[in-house]
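Input: structures, listed below.
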Structure 1
Amino acid sequence: MQQGRFIGARNFVVGAWLLTNYADVANVLRDPNFSVQRASRWVNGSGPGARAELREFKRILSRSLIFLDGSQHTRLRQVMNAGFKPAALQSMGSRVQLIVDRLLDSLDANDEMDFIRDFARPLPAMVIADMLRVNASDHADFIAWSDDIAAFIGSPTPSLEIARRAQTGLVALNEYFCALLPERRLHPGADLVSQLILAEEAGGIITTKELLAQCCTLLFAGHETTRNLLGNGLFALLNDREQWQILKNNPTLMPSALKELLRFESPVQYTGRRVMADIALHGHRLKKGDLVIPMIGAANRDPAKFSNPDTINLTRNEGSHLSFGYGPHVCIGATFTYMEAEIAFNTLMRRLPNLELVNATPKWGSNSVYRGLIMLPVRLARSVAG
């Protein structure tokens, strides 16, 4: 365990305990003595006047499932899990396939594409829009709002300007769903928003504000992760043609391959926890309120856990990666993300089996939490059936 620091956009230092090995990261992620309730303190630290100016941002963020502990988290998680049961996921598979095919069809006879812009960015936004039964034409707005929120979450010490843009994005999402609720209450369906409304009526969700916060979470939370899994995964495979060929020839390897790609290039590099009570760890004294940073990306490449961790092994069977978290806060949409990515990669390999990189050194984003590519130019080579 190491005591570390972050240098933020405003050039001041925030003290934090950094955990880098697999065992420590996994233990903290599942230990209730380390709290996820850090939204208000995080927002308040973004600059003078933030406490008052960003009140709405804090209010929505602090009601989200991902920033709640204990019984509140358990209650909302049970509600949210209903939308990701096997039957619900099975019904979504054909719709995901339709969206994937439409995106590839739209490329027409192009010789090249930017995989991030043309596929990895729009796909998760269009899929979650379908699950929530909102207008797919609004997905560009969803992406823009999500990007601004991600910029805040991805900054250890966000500036006031970054926090302001994130507040604008989150409030816009909140207002979008607020306008949607009356119609959905009158005409419910099988979508996730309708399920949350039913949960509110049954007492699983206590207030409309709490309901709205979960709608925002659903639209935002899975977008960055799925986008980066697709982009990072494709780059890793195309950068090692042998692995691409192995997977193309053995599509039954896809489930284990996705787990390995998530381990190798984690879409989420770290998260945060607050110490609930003074505790000793590795000879150090952590005090109540201290910030702990579990470094997920580092844990996923811990040589004490994974052999040859800096290489891809599509048949690796050495335990679970931590890219979707661990313990009570493990990602509720993990199974769905696997399904979405499996459909996407299988379709790419079938329709574009000779896909290749245009540039072996693409540009990575600067977000320190969400590791992903800004661009991924690829050259298309379609199959006869494609």
Structure 2
Amino acid sequence: MFVELHLLQHFAPSNLNRDDTGAPKDCYFGGVRRARISSQCIKRAIRTYVQQANLLDVRERAVRTKRLIGEIAARLAQNGKDESEADRVARVLLQGVGIQPMSDQPEKTEYLLFIGEDQIAKLVDIVERYWDTLRQIDPASGEDEQKSGRPKKKKKEAKAALPETISSEVKTVLNAPSAAVDLALFGRMIADVPDGRVDAASQVAHAISTHQVSVEFDYFTAVDDLLPQEKTGADMIGTVEFNSACYYRYANVDIEQLVKNLGGDIDLARKGLAAFLTAAVHAVPTGKQNSFAAHNPPAFVATVVREHGLWSLVNAFVQPVRANEQRDLVQESIRALDRYWAKLTGLYGSDGLRALYVATHEPEHVQAMRRLNEEHQNTMVPTVRDLIERTIASALDNKLGGS
């Protein structure tokens, strides 16, 4: 069972997601330049919104960090352990399963780790239970050779130093399903602990504009507040690139994979799906928002619950949408999406489509998507909240609620 999310969202002048030059990200699609917001940016905004809106409890979330050593040490210190000793022991624990600290910054791991809050708590518990044993192991592999006067240990030596009993418990924590919903949704790979891989239950596409765009430049100046009155001129001059675009956004969630990643906990999967859909609709990237304040909610939200197959509707916009005297960009984008849906269902039918829900403040421009097929009632719903509730019921309550 899959849930798909389709959104149309028009942003005022903004620079929500920048490239390495500071310009708004873009791409070519349908032969013309489009505005773009990367999937990574969107996922980060979703995770941040979930946290800020308290859509999930702390133990139901994960953190992505290089500072796991310090986090474990800090929690041990709160429990009465010496902080410097705790830091050293935490490094020993992670090195024992192959997760190495950086050579020049031993307080950080070599790469970002995406780990559930519940898993961090379990690692802290392991350290406390085996404290005396771990204290006897030398974490030399994280030290610089010139500072320590001895060569670095290799990973296999660090692993060998950790008793198998402790190593096995750490791997069990990293390999077992976590209660972290964002980890279950977005997945992870730990290079040194292959069995700790989590296959992502969701896919998030790059958002692209439904129409052609061009980058504009804001020439700005700043004046010194203490500038003497007899003097004129600016004390700072610069430019900021920006654009304005109506974006098509697409994402999907594999319900079976989500439930599997959460250890079979259907209630948590239901809560997680609600959090994902809510955050995906309401979250906005933060790039340059102090300068542009482009807080514009989607004008069109549709969810599809299907038993198999996935349809991104982005090809509705291969031919760039254009505003005209009768309709604006948002209205024309909704009409283009609706027409493309009619083409796909006309060509492939609606087999496997369990439900379709549409919430929009432009309902008069929705025709083909009003009915999923002859057996289904009107798919239009009055609010986004209604849309999310009905989507969850169709995807989880009917399918898995009794299993």
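Throughout, read-outs are computed from the coordinates displayed, never taken from laboratory work. Please read all numbers here as calculations on a predicted model, not as lab measurements. Cβ atoms are built from the backbone, for glycine too; each structure is taken alone.
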Using distance in nm of label points 7 Å out along Cα→Cβ at positions 281 and 313 for the comparison, can you identify which of 1, 2 gives the largest number? 1
If semi-axes √(5λ) of the Cα gyration tensor in Å, for residues 105-184 alone comes out at 26, 16, 11 when worked out from the coordinates, which of 1, 2 was used? 2
With helix-only ellipticity at 222 nm (-39500 (n - 2.57) for each DSSP H run of 4 or more, over all residues; to 500) derived from the coordinates and found to be -16000, which of 1, 2 does the value describe? 1
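Out of 1, 2, which one gives 0.15 for FRET efficiency 1/(1 + (r/R0)^6) of positions 49 and 353 (r between Cβ atoms, R0 = 41 Å, to 0.05) as computed from the coordinates?
On the way: 1: 0.15; 2: 0.90.
Structure of origin is 1.
Out of 1, 2, choose the structure whose coordinates give distance in nm of label points 7 Å out along Cα→Cβ at positions 177 and 265 equal to 0.9 when calculated. All intermediate terms of the calculation are to be shown ahead of the outcome.
Numbers: 1: 3.1; 2: 0.9.
Here the read-out was taken from 2.
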Comparison of 1, 2 - label where distance in nm of label points 7 Å out along Cα→Cβ at positions 65 and 113 is highest: 1
Per volume of the Cα convex hull per residue in Å³, the highest-valued of structures 1, 2: 2
